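Heads up, there are several structures right after this.
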Structure 1
Amino acid sequence: MNEQSAANKLAWEHRAYEFWNKRDGSPQDKANKIMANPKAQLKKHQPYFEQINGKKVANLCGSNGRKAVPLALLGAEVTVFDISEENKRYALELADAAGVSIEFVVTDLYEIDLEKYSGYFDMLYLEGGILHYFDDIERLMSILFSLLKHDGEMVLSDFHPLRRCLLSDSKIQNQVQEGYFDEELHSGHVPYKKYFDEQEQQAFPEVSLRLYTLSEILNAVITSGFKLMKFEEHRGWNNENIPWEFTLLANK
């Protein structure tokens, strides 16, 4: 595990399970909400998962299972890859409470067992602010490409790179505000740190972030072998008239 990944693992294993219970309620409480309407939990990505019954889906950096469990309820065979044992604990309890089974592999994405998982998945799903945790986007995309079967699809959604140039520091929850073309690693904080009181926040380890331009992201997807099928830009979560997130669909 490289230095960046080690720092991010340490940060994401600091009181994450406690936070999920604080924000989302107990795994049983969260499961009840998901089971009421599993498809709705996929929000703007629902159209990409119309026919997933029986498909093998990898939810990479799948966090606490909040997307993996609804996918499993919709009939997918879901494997989560995530670096945090704390996330795994909540996710498996969530799946159990929802009456479904998911596989959860605690690993750095750079270290996924490609002998086992190469060409294994029908779909890859990455969402919620992931790319900045990896300092080599070409290497990451190459691994993702390897995981897919022929004709498999990747749904990748992340923060829009322009967002950090348009918002003040106070509004950027888990990124640092640097120049758009900056290529350095920067220290930041896990997005849930702010939910704890100021004294407790002092003990939180920092994450290590590499911020990418939109062209770096798109070129890494294309040069790794993916065929870019669709690219969408999304407004802010409160309908702000700025590019806040993007979603791309790519095919192998």
Structure 2
Amino acid sequence: MINDTTIEIADKLQEARDRFEPVPFLRGHYTLSETEAYAVQDELIRRAAGDSITGYKVSMTSAETQAIADTDEPAYGTLLRSHVRESGARIQLSSLFSPLIEPEILFILTDDLTPGADTAEILAKSRLSAGIEIPDARYKDWFPNFSLADLISDNTATGLVVASSPVEPPSLDEISRVKMDLFLDGKKIGTGHASAVLGNPVSAVKWLSAKLAGKNRTLKKGMIVSSGTFVSPLIAKEGHWEARFQSIGNVSVTIER
């Protein structure tokens, strides 16, 4: 659904990124349906010349975050290769707008998923990785003030995703019980559980597979799916961040000025 409004909004968001200047929320000037907002996202991804799609992220996987955007389901963003970093990465805070920290389980697909894949297929065709997502948006004072259309249009605030080495997945029940401890400069600052992500992070991948199937898209071998945060998003401060996921592994990133 590419039209003049789609192009106009994509231009504004692209200019904000190019100039490194956040812009006001779209809702002050546009009324967008979910379909129209995803069209803006698609246009921005189309413009990322030379940067290939490497997966997706699932956002708003808790009742609390869905309430912010007045929705009853998650939303997805598109991951490009340039969005992904390896555990141990050092990231400049000054290179980002207004980033957050979200510890998540990442699914690394070992084979193509069939459209609307079920949980058994997802587990059979995935390896899991400890991850830290660093959401970042082009809007002024974006969190937690965004609307659904604002978020989706700006690629659901996709910033960076930091990933550990993948491991074979435990059972479905074991995944739902995974505990995560989050540390900043060696001090424990939070604990979360996989059940906070739609009851089980596998459910987030299942939702994504079904959502993409409705657009005649599928999840492909080698893609990464960032499945949703274990805790409420935290402001990304300078320091050494580490998330330790039971049965999955540890992942770290250093945020520098």
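Quick notes on this structure:
- Ranked by distance in nm of label points 7 Å out along Cα→Cβ at positions 108 and 140, structures 1, 2 are topped by 2, which has the highest value.
- For -9000 (helix-only ellipticity at 222 nm (-39500 (n - 2.57) for each DSSP H run of 4 or more, over all residues; to 500), calculated) the corresponding structure among 1, 2: 1
- Taking distance in nm of label points 7 Å out along Cα→Cβ at positions 12 and 76 as the measure, the highest value among 1, 2 is held by 2.
- Mean count of other Cβ atoms within 10 Å over residues 180-187 from the coordinates reads 15.6; which among 1, 2: 2
- Distance in nm of label points 7 Å out along Cα→Cβ at positions 92 and 148 from the coordinates reads 3.0; which among 1, 2: 1
- Comparison of 1, 2 by distance in nm of label points 7 Å out along Cα→Cβ at positions 60 and 212 - largest value held by: 2
- Source structure (of 1, 2) for mean count of other Cβ atoms within 10 Å over residues 132-139, computed value 18.8: 1
- Relative contact order in percent (Cα under 8 Å, 6 or more apart) - structure with the largest value, from 1, 2: 2
- Largest in distance in nm of label points 7 Å out along Cα→Cβ at positions 36 and 228 among the labelled structures 1, 2 is structure 1.
Computed from the coordinates by the stated procedures, all read-outs in this text should not be read as laboratory data. None of these values were measured; they are calculated from a predicted model. Cβ atoms are built from the backbone, for glycine too; each structure is taken alone.
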